[in-house]
Structure I
Amino acid sequence: MSAVLVAACGDSGPTREEYIAKADAFCKEHNAEAKERNQKLQEIATAAKSESEFFLKAKPEFEDGLEWTRDGQKEFKDIEPPEADKETIDKFVAATDDELAVLEKVVEAAKARDIERFADLANEQQNIDGRADEIAKDFGFKECGSGANEAEAELRR
């Protein structure tokens, strides 16, 4: 009987505090690089003499950024959440998946040099990001959902 009790009380995954610490450490690093990437895009936007020049110079940054974001999303999903919080984390991940799907369309619009579609999609992405940020903050994250990569807001203006 004690073997059954030990099995029932065995490792149930990380605590919420352990999960938040691990996820926030990941997000802190990811946010720092995202901010650098967004600042580089802001510099390209500021220096560009035309929309065409902006899209030409920004296209490789967008393509690389999209791949980097996809990789980051996969890494975040690999962080095991506590079983009791899985539903909340699934909602957060779903929101960030939605944001990634829109980012893919943003990159397509940039490749097509479609400024109106690009701007509309960037706004849509920002709205979804806000939804993900609220979920993250309500859960207790400090870095994930913190807006620590806020150079992106400047790019959308």
Structure II
Amino acid sequence: MRHVRRDEREVKNKDEIIDILRRADTIRLGLNSDSHPYVVPLSFGLDASGGVVKIYFHGAKEGYKHDLIQKDGRCCVEADIFHRYTENEMSVYYESFIGFGTVTIINGEEAVKGIELLLEHCGYAGFEYDHEYLNEKTEVFKITLDSFTGKRQLE
């Protein structure tokens, strides 16, 4: 699936596109609702091994985001890195990532892996946390991407 209008800005190398996502600090998750799109910013963890890109995040066991995911797991993910405004133009230097996939709720060892990847991405690798609290109060989600694109303007 191709969504880049300006060919000269498209990032075509899959590893470079994943690197943009890896360097971003926040994703924006777009979900479907009955009346309008719903977008929420999230901290995340990333696993891009075996040719499949998986993004992990956590949240409450109830609420609007949780309800939308339960109803329709199809999603869009956006991440970007703002470098600076261009000089004498109305534009910016940036790198961006867009992906399409499905969100699912995960449990057990896969959820532990997801939380550990999230902690690592956020700069807290090896952080000790209460597994019981996590199981009682928190849901762990996995986005499996079907497709993704990258775009950049660096000069």
Structure III
Amino acid sequence: MFYGESVHTLDAKGRLFVPKRFQDELTRTPEGALLAYVTRGQDACLVLFSDTGFAQALAELQTRVFSGAELRAAQRVFFANTARIELDSSARLLIPEKLRAGASMGKEVVLIGVGDRAEIWPKETWQKYEAQHLDKIDHIDRVLAIEDPRKSP
């Protein structure tokens, strides 16, 4: 499970150091490198998936293949903006320029764990988002009831 929050500075090449607790959730290639998938997310962030997490997201998207123009467009944009990335020997993740630009990433970013995935946010954007939504934790029981598609409101 991805959890916690950490602040990082992207280096000049756009590399992000991935903390050990996040590294532990990633799988290794046959050659031993840590593997991650990075894609554009919602709310102005990037999403980091493990190999398993990406396979689950892929399965969710494929269960609805060709079910409508809007879904096809979302799938196309999702996959066009996804990168399979092997971390380097210093546990750094090279975030492609296209993804950094699309999420308005500056030098300072925040890496947060969100259970089955991690998210990479521009620092100021995350601080504003967290401040705006921090009170949701006080009402998490109601939020979960509303968001859970298995429960009717």
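Bear in mind these aren't lab numbers, they're just calculated from the coordinates by the rules spelled out. Since this is a predicted model, take the numbers as computed values, not measurements.
With respect to mean projected area of the Cα convex hull in nm², for residues 72-111 alone, the largest value across structures I, II, III is given by II. Source structure of the calculated read-out (helix-only ellipticity at 222 nm (-39500 (n - 2.57) for each DSSP H run of 4 or more, over all residues; to 500), -27000) within I, II, III: I. Ranked by percent of Cα pairs over 15 Å apart, for residues 96-135 alone, structures I, II, III are topped by II, which has the highest value.
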